[in-house]
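The structures considered in this document are given below.
Only the coordinates and a few stated rules stand behind these numbers; no lab work does. Just so it is clear, the model here is predicted, and its values are computed rather than measured. Cβ atoms are built from the backbone, for glycine too; each structure is taken alone.
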Structure I
Amino acid sequence: MEGKTMKTASARGSRPKFRSRAEIPATYHALCTRLWLPRPIHDRKTAAEATAVADALAGFQLNEEQEDYLEAVALFLEEYEGAYAPRVSGRQLLRQLCVENDLSGADLSRILGASRLLGSMLLRGDRNITAEHARTLGKHFKLEPGAFL
């Protein structure tokens, strides 16, 4: 390969799309050569390329090498999102979880085992989320308590 540029799907400007499992390159090497070479992601363009590859492979029954390839792509995407994605505050996270789960301030108060008004006060910002609140919310929503602090 020395002295030659690798032609990947992203380098050619096309997004990979597979109609069947048979169209997917079978080996890790072939996936790297034809689709996208898994590597650390530092910008949105590269993240979009990696996401397009992961989306193209999702939903298919993959062999072991294809699974390893998809896992490598996913790990680089997770690393990028952890390092570059904007961090939301605990209050923003709680508001979003309440919207997604159709929970009112009173429902939140019941989850916390506190007065009827506490949930609304937390959502409005009148009260801060304490470590005890974070532990309870973490258990309820199956998240790390630190996400709420």
Structure II
Amino acid sequence: MIKKLVGFFVLPLGLFCVHLVLSALDVYKRYRWPDIPMHILGGVFIAYSFSLTVTYFQERKILSEMNLFSRSVFLFGLTSSAVVIWEFGEFTLDFFFDTVAQAGLEDTMLDMFLGLLGGMALIFFLARGNIREYVKKGEAPE
């Protein structure tokens, strides 16, 4: 089970590895723009990973079934928590190790907004697919 759950988070872990390489090469110090797609993709990937995890737990009856709206709100809450924890991590690195992961309040707020935007885009995409599935079957969404 643990191996399966870790597998769900391959995309965000891979993106984190790309982030480490970009940081080591000082790409973020030379160019500010790569930070934008990294946070958007981070939100997309973490929301996708949480979606896979929720489905996995529902299939095993560890987590009860949710209607589309409840599932979307739950995924947004999980994604929001991950975004905030990520920014806390950046703050901690800056505070204790004198790094410059956060270039100020505006940068932090933009990073959080972009992560949430990416997460919402993925959640909307997944919900849209579920709504189409219901319509094809002739059922109303829950």
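Looking at structures I, II, which one was Rg and Dmax of the Cα atoms in Å calculated from, given that it came out as 17.2, 58?
Value 17.2, 58 for Rg and Dmax of the Cα atoms in Å corresponds to II out of I, II.
Here mean count of other Cβ atoms within 10 Å over residues 41-48 has been calculated and equals 13.9, so which of I, II was it run on?
I
Compare relative contact order in percent (Cα under 8 Å, 6 or more apart) across structures I, II and report the one with the greatest value.
The structure with the largest value is II.
I have 4.9 for distance in nm of label points 7 Å out along Cα→Cβ at positions 33 and 129, calculated from one of the structures I, II. Which structure is it?
Checking each candidate, the match is I.
Using distance in nm of label points 7 Å out along Cα→Cβ at positions 57 and 89, single out the structure from I, II with the greatest value.
Max of distance in nm of label points 7 Å out along Cα→Cβ at positions 57 and 89: I.
When helix-only ellipticity at 222 nm (-39500 (n - 2.57) for each DSSP H run of 4 or more, over all residues; to 500) is computed for each of I, II, which one produces -27500?
Here the read-out was taken from II.
If we compute FRET efficiency 1/(1 + (r/R0)^6) of positions 17 and 97 (r between Cβ atoms, R0 = 30 Å, to 0.05) for structures I, II, which one ends up with the highest value?
Answer by largest value of FRET efficiency 1/(1 + (r/R0)^6) of positions 17 and 97 (r between Cβ atoms, R0 = 30 Å, to 0.05): II.
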